[in-house]
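Just below sit the structures, each encoded as structure tokens.
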Structure 1
Amino acid sequence: MLASRPVSVISQPNVGSAGGWHRAIAYALERGFDAVWLMDDDGYPDCAALGQLEEVLTGDVVCASSVVVHEDDPDRFVFPFSLLNAGGNPVLLARRRKVRTVTELKTISPEGRYPFAHLFNGALISTRAIRDIGNVERRYFMFGDEVDYLLRLSRIGKVLSITDAIHRHPDVSRRALTSMKFYYYIKNTIIINHRYLDLALLRDALTVGVALWRVARRNGVTSALAYVAGSDTACLYRAIIRGARGQLGKDF
């Protein structure tokens, strides 16, 4: 279908999500594109989304991103938005930490622009900014590449989610978590906590707690307990230790 349009296609071995983003961005840079529009394989944008993002990607805005909503419920986010503290980091010690609907986000951002984004689900990024900060770090492999890139972009300009630019996506909250995904989520998130964020040790503890809660919810309580004091404890503790040491790379 793509060939019949004709649309250029990039093929390569499976080198993880970070390797895929890296190749796509490199392709855009090599061909002198003004921007690259990034999305994964299971979501799709509304027809008006690209035009809405293009209007915003000017001046000091280095990334304009869609909001990612449930394909069957366009008011509910697939990935809730973090509320931000005075330093621009996600809040930790607060009763309310997340924004879960488009209606709620528009209430706190009536201008329709929120200074946070879930990258790589409909994010339009200026190649001028990419040349400033470099490409995606391929060694994240499976998790953390998008958060790392968000924080790097935020250092040189504005990263905004546009509340009217809609990107539809299946509900991922019930997908089972493999040991590999569990491992890279913990290890890579700990690395990011210490590279970029405040209260890193507290965020580390929260990262482990969230990971275990997700396993219990999606795979069952027995699976979660196996990481704490069972057959899978090595996976959990290696992830924590290697994350604390900053050991990026494919090492599961």
Structure 2
Amino acid sequence: MAKPQIQIFENLGALSREAARRFAEAAAEGASGNRDFSCALSGGSTPRRMFELLSDPEFRIPWERVQLFQVDERTVPPDAPASNYRMIREALLSKVPIPSANFHRIAAEKDDRDAAAREYAAELGRVLHPAPGEWPRLDLVFLGMGGDGHTASLFPQSRALAERKLWVCCNYSPRLGKYRLTLTYPVLNAAAQIIFLVSGDDKAETLRQVLEGPPAVYPAQGIKPANGRLSWFVDRQAARLLSQAARSDV
């Protein structure tokens, strides 16, 4: 695995614009190869501005050739305020001409959560066509990081951290006392490109520990693309405790 690229931006707006540019660049590259471009999106507050920017005509995204997936989802109905899908729909899907069939939603509201995970894994296979015995390979994955160092819905001390067979699993957060459906480490680490988006002063100490502290302490440290590119886009507040050696200010 190549060394992660760490870029520090003045604020969330600048970070979001570069993330949108990277999405557009990757989508154009995929479409130029006469194939669909695949990307998995995270929920939370940090990526919302990037999603909103993607509707700007300046990015010239070939939406008909874009396949969007979810990194994870809360076990709530799709119209619930806490739904990641709802946020993505409001910030992005309702504003761009992407075919409805090109967004692949995790049906995490189903009573049988394990069945919902299997169905989403089948959807990944149907769209991405991995070779037998191989992991599905997404072109791009956007991840966030919580104050506890979790990413996707891979929480500290949760069962999914040890999952090495399933593509998608139902995971319980001991701290939250709630279930979520999430892509697993093997699927995330099979991606061609992964970008963490981290913003805010409250993430500074965790970010320092994840990037400069002992390994294998926080779930976010388990993101290590096997054959891909890893980038961290962080704003100045989140980066305030990083050493000078780690910084690459933009």
Inset, instruction - Assuming 4.5 is distance in nm of label points 7 Å out along Cα→Cβ at positions 37 and 205 as calculated from a single structure, say which of 1, 2 it is. - result: 1
Legend entry - helix-only ellipticity at 222 nm (-39500 (n - 2.57) for each DSSP H run of 4 or more, over all residues; to 500) derived as -8000 - corresponding label from 1, 2: 2
Legend entry - Comparison of 1, 2 - label where mean count of other Cβ atoms within 10 Å over residues 45-52 is highest: 2
Inset, instruction - Using mean count of other Cβ atoms within 10 Å over residues 117-124, single out the structure from 1, 2 with the greatest value. - result: 1
Inset, instruction - Consider the structures 1, 2: one of them gives 0.20 for FRET efficiency 1/(1 + (r/R0)^6) of positions 101 and 229 (r between Cβ atoms, R0 = 30 Å, to 0.05) as calculated from the coordinates. Say which. - result: 1
Inset, instruction - Using Rg/Rh (Cα atoms, Kirkwood Rh), single out the structure from 1, 2 with the greatest value. - result: 1
Inset, instruction - State the single structure among 1, 2 that was used to calculate FRET efficiency 1/(1 + (r/R0)^6) of positions 29 and 197 (r between Cβ atoms, R0 = 30 Å, to 0.05), giving 0.60. - result: 1
Inset, instruction - Match the computed value 3.0 of distance in nm of label points 7 Å out along Cα→Cβ at positions 53 and 181 to one of the structures 1, 2, and report its label. - result: 2
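Rule-based calculations on the coordinates, nothing more; no lab input. Everything quoted here is computed from the prediction, not taken from an experiment. Cβ atoms are built from the backbone, for glycine too; each structure is taken alone.
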